[in-house]
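The numbers here are math on the coordinates, done by the rules we state, and not lab data. Since we're looking at a predicted model, the values are computed, not measured. Cβ atoms are built from the backbone, for glycine too; each structure is taken alone.
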Structure P
Amino acid sequence: MPSSHSSSVAGLSTTAGLYYGFGSMPFLITLIFTIITMFDAAGVRRNVGRQAIILNKMMDDIYEKGQVGDARLKELLGHTPVEVFAGAFLGFLISWITCKL
C-alpha cells in the first residue's frame, strides 16, 4: 500500500500534462497508459490472486489424499482499488510538487 505501479504512471501523466499541457498528445498517451496500468493493478492481477486461492485449496484437497506434491501458488498478486487510487494520488502529488519547484 499504495500501489507503486499506479503511483509511477500517475506521476508520469501529471508531469506530461504540466510540461506539454493537459490537452496535448503526450498527455493523452500517458493518460491511456495510466488507465491501462491501473486497471491491470486493480482488476486482472487481483482476479488471478483469487484464482490462486481456489487452486491452492484444490491442491490441499489433493495433497491430503497423497496424489500430488505440495507446490503452492502466490496468492497476493494484485492491489485493492483503494491501494490503486492511493498510489495514483501519491504519484500525482509528488509529480505536482516536483514540477512546481
Structure Q
Amino acid sequence: MDQSSAIQCLTAISHNGRLSLMRRLIKAGSSGMSSGDLAAAENINASTASAQLLVLSNSGLVSATRNGKQMIYHAHFNRFQKLISFLMEDCCAGERDV
C-alpha cells in the first residue's frame, strides 16, 4: 500500500459513524450485512448508512453485492491488513519484541 491509499483508508474511517459501521462489518465476518441491518444495528437512518457505506466502498475497505433488493456489504480484510502493514513497516527501530 502506498501513502496515498493509506490516507484514503484512514480518512474513510476517521468519522464516528463510518468507524462504527466498519467495526460492525468486521464483526459480521465474511457473511457481511445488509445496509438495512447495518443501519438498524447502528440506529441510523438508511440514507445516512448508504452515504457512509459509499465512502467506505470508495476507499476499498468494503464492497457490496446485490442479493435481490438488498445490498450486502463485506469488509475487505486484506485491505485492512495492508493498511496495518503500511503503518507498521518501519516500526520500533527494528526491535522484534515490539
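So helix-only ellipticity at 222 nm (-39500 (n - 2.57) for each DSSP H run of 4 or more, over all residues; to 500), computed for just one structure, reads -24000; which one of P, Q is that?
Here the read-out was taken from P.
For structures P, Q, calculate relative contact order in percent (Cα under 8 Å, 6 or more apart) and state which one comes out highest. Write down the numbers at each step before the final one.
On the way: P: 48; Q: 31.
Once relative contact order in percent (Cα under 8 Å, 6 or more apart) is worked out for each structure, P has the highest.
For the read-out distance in nm of label points 7 Å out along Cα→Cβ at positions 55 and 79, a value of 1.4 was computed from one structure; give its label from P, Q.
Value 1.4 for distance in nm of label points 7 Å out along Cα→Cβ at positions 55 and 79 corresponds to Q out of P, Q.
Just checking, which of P, Q has the largest value of FRET efficiency 1/(1 + (r/R0)^6) of positions 7 and 63 (r between Cβ atoms, R0 = 35 Å, to 0.05)?
Evaluating FRET efficiency 1/(1 + (r/R0)^6) of positions 7 and 63 (r between Cβ atoms, R0 = 35 Å, to 0.05) on every structure, the highest lands on Q.
For which of P, Q does Rg/Rh (Cα atoms, Kirkwood Rh), calculated from the coordinates, equal 1.25?
P
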